[in-house]
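These notes open a run of structures that come right after.
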Structure I
Amino acid sequence: MRIPINSYIHKEIKKNISLKALYQSIHDDLEEIERTLKSFANSPNKLIAEISTYLFKNKGKRLRPALLVLCAKLLGYQGKEHILMSALVETIHTASLIHDDIIDKSELRRGKKTIHSRWGPNITVLLGDYLYIKSIGLSLQSEYRQIIHILSEISERMIEGELHEYYISGNLDVAEEEYLDIIDKKTASLFSGSCHIGGILANSSKEAEINLAEFGRNLGMSFQIIDDLLDFTGDEKTLGKPILSDLSEGRITLPLIYTLNNDGSKKRKQITKLLKKKDRGKEFRKEILEIVKANGALEYTFQKAVEFSLRAKEIMTNFPPSIQRDTLILFSDYILTRRK
């Protein structure tokens, strides 16, 4: 099933945007960031070296490093510190995914075995902690003390969001506002921080820093909402994990929140009964999807992602025209139309 796009939204979005096209102007920077990430795997500890090599070989989208680079260059930055800072935000992101996968008991990440499924949860927890601490430690090399504060605060907010999400796992009474607060902490905070750091490196004005941070926050909110939507509408092969895996792990996201709040007591009882089933195979997924599709929850969720995306675009128009500004605006469309 394709993500629903109504006729109004369709006019607002440029489709078929590839990351390769978005990254064209910063290709060399990203290659250098990649080399820096691989250097983090160098350790006299053979276990750390082995797992870290596996981690950074399993390359992700590198959205956060790309945003940091683009935001810095948007404001005329020409130094070299952005390479290390970009590698650090990606390392913090990686540490969060490691902890995420342990809590959710996920066996696959990007189509490959998760760290804990290969090395066990005990070692994996320690490695996630190690990456968080290493990132903060390396950030001390920055001449900008504010960056160290931002990375520390982001790490705290991400872990707080993870704790809250775990605490309410399986709770069908989660409100939309509570869900948005969790994804603001877990996901949007690092998007926001990446953009903010780009502004700091460029010695921008306080107003520009605030705009970049808010741009990143809205982009991150849109990203996570689409991520949660893809759990219902995506293709298993493309996603690299089964559909409804978030729900199977107890995560109650916006499509289900909307359904529970707008389908009356009958549907709520039906969903509650389904979620009590131990067998969550093909039939379970089919029944859940039928309920969620029937009441406009998928359209509502997509529209919510569009709202955040449009706010991000509007903020970016505060900056003068440039290839970086155009690319950052296109990021909003890429996030809305991505399939993984």
Structure II
Amino acid sequence: MSYTFIAARSPYIIEVNEAGQTGSKVELYLWNTGSMPATPQYTLSKLIPASNHLQTTYNIAPYIREYISHQSFNNNYSTNNDITPTNEYCNISFRKYKKVGLGNTYVFISGATILGCDGYGYYQDLMNPVNGRFFLDEGKYFYHYDGVDPSTTGSRRAGIITMSLDDGDYIKYTEIGTGNVAINNISADGIYDIYRVYPAAYANGNKVEVFDNSDTLLRTYMFLPNDECRYEPVVVDFINRYGGWQREFLFKASNTSIGIDSVDYNLLQSNLVNYSELEGQRAVFNVNGREVIKTNTGFVTEEFNSSLKQIMLSERILVNNRPAKLNTKSTELQKNINNKMINYQMEFEFANDIINSVV
């Protein structure tokens, strides 16, 4: 059984609207591993607004996000079919009840068990979007090729795709140019992190096709190498709109700078009559700084706009495997028909002080 996911950065509304109800409640069970808890983490309740307006609604999305974190990111290049860390998503079970009469009597209506992730839907997707089982948009992606075999370097260079797969599903890797094929068979239902690029195809890139157990094509991706010999590409990992890690490479020039914060104060001289001119009259304390990196994507197609949009909307970003936040707050989404060559500039600020100030 493949899973679909609630996108918990957007509202997820549960409605209770039953004839004769005077109120309602929702029991919400949340967990990451093991079985469902014996008691709900949250019980939400309210009375009906009026006797001629019975509808009651509950937004459970904020509670789901409390059980999701992205601290376990691991870019090690290990075996394929890694199980996605369970803290990257949340198990959810909810039960709806209607209240009858003026007392404290509740009647069970229905319930459901689903999964939630740290994704979101766009306004045009309307209420309660379900983003499906694949955590990456179909399309063409580029990765940095430097001639090193990724299986020997300890780096998952091209990145991963998170997806919900069933027993009997399989992933077909077709190497560009040679046509060599590798098959990755799935033997158990689960949520997996799979290779974008099969190790043997790293130099040439590959097409990735996902099939179900009846050989129906579900998803197609293309991953191509880019041999950037002049600049050191910047690697950006971020949580995308599906709630999964996505890797993009910014191939052209980047520059790192530092900014300093401090507090100034007037210095009292050690001796007002015979002071030393080396003392000065002003001093600083609480000096610390932050690093900023300015990047360029290199020339990209209009297809990159979707990834750019998701980077700008992400709340969790790593730049060269360091936590960062995006300082660029607006950019024009360019079109090939208007700009034959598209390059985007982005400025990131590393999310830590230069001098360790963790307390």
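Each reported figure results from applying straightforward, stated rules to the coordinates on display, with no laboratory input. All figures in this text were calculated on a predicted structure; none of them were measured in a lab. Cβ atoms are built from the backbone, for glycine too; each structure is taken alone.
Suppose relative contact order in percent (Cα under 8 Å, 6 or more apart) works out to 23; of I, II, which structure was it derived from? So the calculation was done on I.
Figure out for me which of the structures I, II the number -1000 belongs to, where helix-only ellipticity at 222 nm (-39500 (n - 2.57) for each DSSP H run of 4 or more, over all residues; to 500) was derived from the coordinates. Answer for the origin of the read-out: II.
Which structure, out of I, II, was semi-axes √(5λ) of the Cα gyration tensor in Å, for residues 169-264 alone calculated from, if the result is 31, 16, 10? Only structure I yields this read-out. With FRET efficiency 1/(1 + (r/R0)^6) of positions 25 and 225 (r between Cβ atoms, R0 = 41 Å, to 0.05) coming out at 0.90, pick the structure among I, II it was computed from. This value belongs to structure I. Here distance in nm of label points 7 Å out along Cα→Cβ at positions 17 and 257 was derived from just one of the structures I, II, and that gives 5.4; the source is II. Out of I, II, which one gives 128 for volume of the Cα convex hull per residue in Å³ as computed from the coordinates? Going label by label, the one that fits is I.
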